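We did not get these values from a lab; they are worked out from the coordinates using the rules stated. In this text the structure is predicted, and so the values were computed from the model without any measurement. Cβ atoms are built from the backbone, for glycine too; each structure is taken alone.
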Structure I
Amino acid sequence: MPAKTPAGPAFRVLGLDPGLRHTGWGVVDVRGNRLTYVADGAVHTDEALSLAERLVQIHDGLAAVIGEWSPEEAAVEETFVNVNPASTLKLGMARGVVMLVPARAGLHVSEYPASLVKKSVVGSGQAGKDQVQAMVRRLLPGAVAATADAADALAIAICHAHHAQTRRKLGGVMAGAAR
């Protein structure tokens, strides 16, 4: 008897962890409740360059990731407010590029607060980075998660996969009820 495969069509998610120095990315395939690791990495910018040139590096790096891995949806971590307003502003600019690139590629972009990402992956919105990285590796066997930024991006992709599945199910129920 053949093994039962998870129901539902597969889709590919690109998780993004915005940063001006390092923008993490992670790609996960989703079929039903099954997640499969695809790839991860980080786009690194050259601190010797101007802010505008670094934003171009983020843009070009993420455009290459989208071109190579062909995700269908993207998820971005919401920005937290820093004590330093200048740092917060620069991070906001990087986040704008991180959201723009997949949107320009035609992907639906969802946003999630860090506490929801942690709760979705670890079970606690107060989990530490070590706990998140350990659970990412457990939930995605074979995941490289070469940097903390890449692990965070994979966690964002996992969070999106769980919430997107719920939205799809609710959408189907609501569509059926409307008939």
Structure II
Amino acid sequence: MRKLAIMLSLMASPALATGLEIEVAGEANGTITIDLLEDVAPNHVAQITALAEEGAYDDVVFHRVIEGFMAQTGDVENGKVGADMRLAGTGGSDRSDLDAEFSDENFDTGVVGMARSQNPNSANSQFFIMFAPAPHLNGQYTVVGRVTDGMDVVNAIKRGEGPNGAVIGAPDVMKSVTVTE
């Protein structure tokens, strides 16, 4: 029996990350802890995890923040502190876009979803965190995780006052994003 257990553990695929810790600075200060749902969106979780491990998300701003809806971040190409903030939200990463991994998970408060263009298969690096439920997103965007701690930090993120929730002035920033197991 012991040999079987050892063989099964050796045959198991390597475990994906189980979460992220995001250190936020700006109007919001503190840590957001996210449980990644690798069973729901394995390809998206793998991409986010790889980008976080590379440090690509460090110093990326929350560029689009809409009161009562969500806070968007993750533009590792155009959303770094010191970049032209007019371009924040227009980029992705040097990795390929992902095919949608839609699920039955609902977009409730604290849910993390992947941002994309009108093409459902265009998610890359950007993601958003829900301030409130948004049932109209259910089955339309890929759910990748849930905030398990730090929702007070999420709720304190500087709101956008520009067109479509664009943050004016100095946006809040993800100072560091760490993969947890």
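When helix-only ellipticity at 222 nm (-39500 (n - 2.57) for each DSSP H run of 4 or more, over all residues; to 500) is computed across structures I, II, the figure -4500 traces back to II. Can you spot which of I, II the value 33 was calculated from, given it is relative contact order in percent (Cα under 8 Å, 6 or more apart)? Answer by label: II.
When mean count of other Cβ atoms within 10 Å over residues 22-29 is calculated, the result is 25.4; to which of the structures I, II does this value belong? The read-out comes from structure I. The maximum of mean count of other Cβ atoms within 10 Å over residues 86-93 over structures I, II, that is, the highest value, falls on II. Structures I, II were shown, and percent of Cα pairs over 17 Å apart, for residues 30-133 alone at 51 was computed from II. Work out the source of 1.16 here, i.e. which of I, II gives that when Cα Rg over 2.2 N^0.38 Å, for residues 78-149 alone is computed. Computing Cα Rg over 2.2 N^0.38 Å, for residues 78-149 alone on every structure in I, II gives 1.16 only for II. To which of I, II does the computed value 2.4 (distance in nm of label points 7 Å out along Cα→Cβ at positions 94 and 110) belong? Checking each candidate, the match is I.
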